[in-house]
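What follows is a set of structures for review.
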Structure 1
Amino acid sequence: MKQRRVHTREFKLDLCTRIEVGELTKAQASREHRIAPSLLDRWLSQFRDVGREAFSDSATEELDRDRRIRQLEEALGQAHLEIKILREALLKKGPRSA
């Protein structure tokens, strides 16, 4: 099994900065550092969202919290939709016969 590499905060900030200023393209960075383009996209997204505060524990925790909130909101919306459908089905069925 391939061991995962751990990149320092400074490395991520430097790479993102170099890409943002045009010193390096995403493709070049991906090839030179053997980093998946999807991982670079995630790093760049964090960097663009919070700037130099990116990749700190608090920034990561905040992004995780926001992601979890979105997941919960989606689940809540789905539950509301299911309840609405079930209520409509019960109304169409009519009252129970005893």
Structure 2
Amino acid sequence: MTIHIGSLSELKPNVRTVIFIGRKGSDHLRELVRMAEFKGRAAYRIENASELQPRWFAGAEQVGIVVGATDLQNVVKAVLDRLNMFAAAQASGMLEGIAQ
């Protein structure tokens, strides 16, 4: 699994799963999720890394991260750490066995 961070418009077409980090009540993020889904991408809004579900990434080769605010660097780091854990598990065929 390769992880890309950027705006929705910067993500390459082969990024089929996108994680949006920010307040779930954000109208801006809600619209971005809608746009991603319209383009056929799986899109998930989270506020912290513990909300990530391993099943979202089963078979995913490319994952995008879109950050909704500049003050979320600690959350971004935690999300990257958790995604890297999922990627290692996926590489060894163990992603489905990861406890949430």
Structure 3
Amino acid sequence: MTATLGEISHLNNKIKSCYNDLDELVQHLGHLEQSYQMSSGEFFHKFSSGTLSHETDFFEWFAYLDMSKGLLSKIRQLEHELGNVLEQKLLVPA
């Protein structure tokens, strides 16, 4: 089955949407890093080891990190799928 330009456009739009969502999460992470004067990596280590208090911000921070990880995985999957579709489109004569 030959990929259509519509399929390519749809995948591209999904990827753009994921990147927009990721940018928003990165902004939230940056605000938290600035507010608490620690990197997300340092936060994750401290949170995972139980050395931080149970502030709402910390649970949100953890959730933002988790959502970012999920989005990065989804982006990789969509980009791989787009690559396959583009390869199919380029290799199959019209």
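Can you say which of 1, 2, 3 returns 38 when relative contact order in percent (Cα under 8 Å, 6 or more apart) is computed? This value belongs to structure 2.
Computing helix-only ellipticity at 222 nm (-39500 (n - 2.57) for each DSSP H run of 4 or more, over all residues; to 500) across structures 1, 2, 3 gives -24500 for structure 1. Comparing distance in nm of label points 7 Å out along Cα→Cβ at positions 9 and 33 across structures 1, 2, 3, the highest figure comes from 3. Starting from the value 15, 35, 21, 16, 10, 3, 0: which structure in 1, 2, 3 was P(r) over Cα pairs in 10 Å bins from 0, in percent calculated from? Derived from 3, not from the others.
Coordinate-derived values only; no laboratory data. Just so you know, these numbers come straight off a predicted model, no measurement behind them. Cβ atoms are built from the backbone, for glycine too; each structure is taken alone.
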